[in-house]
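Please go over the structures that come below.
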Structure I
């Protein structure tokens, strides 16, 4: 696969606080990446750096082998749809579509029209009079119909109900299958998007703590629970990601639990289950993911 984004030792410091701290990773062409992490972890700051909307303190960013800040032709290959995407309030929805058609060279007007109908967006209504969910849907339409080689969504569906979010996932995946490109999706609704993702990047306190293909992650961790004395017998043979004691009862999330260990635990009456992608990430970041605006922004 072709590497199109290479980040090396990237750091961004705000007033003595490192929002991004020595981050290194690569993104390959044509894949759906999940950028996941807790509130204030540095997700939005990292995306701003990649898209040339913020200046790095240290490190290196190459997109198609070039520094994006010095090459407008590189930035033209990227669309970045933010949670806080703003349009002039007196703009009508159709004006936003017209502006997008001028900005993005791969813009598909027919696809945009179909998506507007799918999301039931009134094209003659002013942006300032749309609900939050409708405004988010406008950003989703722009992000998909732009068909940019690098498409980045930062919590794009805030205010959208479950039906609209499902529609977003379906339309994104359908168009990706037809026109493969590199998509980076920042979200806290991990279980909803788990089946879409080819690769996962988890950032915590400004650092990448997990960088893996989703197929490698599936089945890589297990939840084991039962009497504490029995559960903790297995701790020496695996990596404990999280452990909770309730009286004499323990529930632990562990990785590298062998098939023989699973069989042994089951024989002893312990409960062993695979954990979801969201459970795995929460156990690695020591807390619940939220959809609040990141502190670094």
Structure II
């Protein structure tokens, strides 16, 4: 550890009532503290603590204006440009009701993680109530599921097409033999890691993943990330006819029991933690 690193400081901004231990960033912060960095957690924008850099870790799909105003007080802001990660901002799979596509489709919330963070963490209480109602409406339409797959778009109920908070996308699963596959790209600055997750289920979650293998880095994902101006987070994607197709963007990556214990993931996470020094130069 260098003296220069030990004198630097990082502030991490969370939502007001968030729990840092539920996120990967808490493990990265442990490594930074071991390196000698001063790490300060901030909850909401009421308290300002000077630091060399601020990492925006507000678990909302769209950052409120007051968060961006607060961040402007810092000399360096990590994920400054990750202001809007709603699916309509990046998805190449969107289906129009009267378009020509005739294959299977999947219905999702336009918000990240089904709008769950907005319904529980949005600083505006009225918007929290709104998102709770919207989340309940979505689950009613999809049979109490986070996603709903239809064989064709003709089967999608009419109210879904008229709802701006929902999206209909082409369903493009990647197969590995009898299993389904999901590729994940984790990154922090110039440090990254790629994994292939396989599962017997079409919708792959950490709880249903049966195998995780490292992947050779795909330079096309690096290009896509730079186009989206993302500093820290995770991108879920599949390959469709050899081309990477983004399914989801996450700038506040959750920590699961599997990611806490798997040696492959722990080693990769320790390497990504060094990405903070790409900013603190």
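Have a look at I, II and say which one yields 22 for relative contact order in percent (Cα under 8 Å, 6 or more apart), as calculated.
Working: I: 22; II: 19.
Going label by label, the one that fits is I.
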Rg/Rh (Cα atoms, Kirkwood Rh) - highest-scoring structure of I, II: I
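In terms of mean count of other Cβ atoms within 10 Å over residues 103-110, which of structures I, II is highest?
Largest calculated value belongs to II.
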statement: Candidates I, II; mean count of other Cβ atoms within 10 Å over residues 47-54 computed = 15.5; producing structure is II
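Laboratory data are not the source of any read-out in this text; all were calculated from the coordinates shown. Every value quoted in this text rests on a predicted model; they were computed, and no experiment measured them. Cβ atoms are built from the backbone, for glycine too; each structure is taken alone.
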